[in-house]
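Following are the structures in question.
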Structure I
Amino acid sequence: MQNVMAVNDLLAQELRKSFDQNKNYVVNLLSSPGSGKTSLLEETIRRLKKDIRMAVIEGDIVGDQDARRIAALDIPAVQINTGGTCHLDARMVKSALPELDLVQVDLLFIENVGNLICPASFKLGEDLRVVLLSTPEGNDKVKKYPLAFRESQVVIVNKVDLLGAVDFNVEQARSDIQDINPRSEVFVVSCKTGQGLDSWVAYLREKVREASRRAG
């Protein structure tokens with residue numbers, strides 16, 4: 001395992017250099033299956049596509065449904081099928097890059113395989129790691145899968161439109177996130193109603209602008 005992680009870290013450093021050279025801001029998106037990663041991407045893209053050039057790398061064990069949803073928004077999307085592996089690694093991401101013109105990309109999303117365990121351990125050369133927690137999953141996920149939340153700079157609590165129908169306490173989730181990662185930004189959103197999405201998109205837009213200014 002140490003050898004696997006060492007090789008992955010070296011490849012992630014190569015990816016980071018490539019992203020810097022092409023002035024790409026890269027977001028690695030993690031969550032459990034069904035938490036709403038693709039829906040969040042769709043709503044984010046709709047709000048940013050007028051002024052930010054984007055592309056998406058989709059990670060799934062099989063199938064290309066999510067990539068087709070992104071492509072329907074006229075956004076370049078590359079599908080990675082892991083064939084059983086429960087996460088993306090740097091080698092897989094590197095293999096997908098030739099299908100994208102990174103010079104024409106300001107913001108690159110990597111939608112990881114739905115899993116809160118393995119993806120948290122693999123660096124992909126990203127600038128920002130975001131983990132989604134949906135209200136139907138319950139409050140216990142934060143402390144049951146701490147690495148994913150500890151290693152992420154942003155936590156998005158999704159599907160708050162379902163709060164009246166599920167047992168989820170937003171303030172308890174905030175408290176648990178604070179205990180594990182006090183530096184994390186927390187956004188409470190609904191991709192169905194649009195609640196909270198403007199704040200998330202404004203945060204992301206500013207991150208991309210900051211990266212652009214640093215790159216000159």
Structure II
Amino acid sequence: MKCIFLGPPGVGKGTQAQLVSRDFGYPQISTGDILRDAIHGESELGKSANEYMQKGELVPDDLMLGIIRDRLFGNSPLESFILDGFPRTLPQAEGLEALFRENGSEIDIVLLFDADAGEIVPRLSARRSCKRCNAVYNLISKPPRRDGICDRCGGELFQRDDDREETIRKRLQVYEEQTRPLIDFYQKCGKLHRIVAEGSPRKVYQQTQRILGG
């Protein structure tokens with residue numbers, strides 16, 4: 001099964017991808033992870049991507065697609081996977097479709113995890129990270145045992161700039177402008193399934209399992 005997980009930041013698609021990977025055995029392919037792997041592996045694509053990232057610029061679509069091609073269709077092609085975090089724009093989705101056609105393959109299913117901003121903003125703004133070990137907590141769903149202190153290493157917890165309400169609302173606006181068109185794109189392909197990503201991760205996962213046939 002070849003899956004794409006779509007949804008706004010903070011909707012919980014990463015958590016759902018981890019659960020599906022655990023229960024169904026599909027590798028979770030995070031674009032952030034494969035970018036880091038390509039850079040650490042010092043591939044030519046990785047070196048090129050690192051040049052853009054060092055300047056604080058976005059990695060161009062054609063370069064990102066090349067890195068994804070190597071991960072999915074390289075020396076050990078993957079039969080199943082969850083693509084988490086890509087595509088984010090319509091041109092990326094069209095490039096991804098072309099990449100799959102070139103390799104005689106196709107995406108089987110696209111899961112859209114959707115939630116109202118009124119649910120996402122409090123969820124993300126409650127997130128805290130450890131300054132020492134980078135462990136992540138949530139004051140609502142996964143609070144530390146001691147206020148402001150990491151359970152794992154005893155480091156100080158803080159709120160990242162990305163998790164402040166003003167920044168979250170800007171990220172959601174970018175999602176609406178850039179990523180929402182993907183919904184129509186995959187809907188026309190007949191591959192889109194919508195999941196109401198509100199409530200506990202367990203409740204959301206029940207919907208995910210039903211769609212994937214678990």
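Read the figures in this text as sums done on the coordinates, not as results from a lab. Worth saying up front: this structure is predicted, and the values here are computed from it rather than measured. Cβ atoms are built from the backbone, for glycine too; each structure is taken alone.
Assign the value -14500, calculated as helix-only ellipticity at 222 nm (-39500 (n - 2.57) for each DSSP H run of 4 or more, over all residues; to 500), to the correct structure from I, II.
It traces back to II.
Assign the value 18.2, calculated as mean count of other Cβ atoms within 10 Å over residues 16-23, to the correct structure from I, II. Display every interim value, and only then the final one.
Working: I: 15.4; II: 18.2.
Only one of I, II returns 18.2 for mean count of other Cβ atoms within 10 Å over residues 16-23, namely II.
Could you tell me which structure in I, II was used to calculate FRET efficiency 1/(1 + (r/R0)^6) of positions 120 and 168 (r between Cβ atoms, R0 = 25 Å, to 0.05) as 1.00? The partial results should precede the final answer.
Values: I: 0.70; II: 1.00.
Answer for the origin of the read-out: II.
Going by volume of the Cα convex hull per residue in Å³, which of structures I, II comes out largest?
II
For distance in nm of label points 7 Å out along Cα→Cβ at positions 48 and 192, the calculated result is 3.1, so let me know which of I, II that is.
Values: I: 2.5; II: 3.1.
The value was obtained from structure II.
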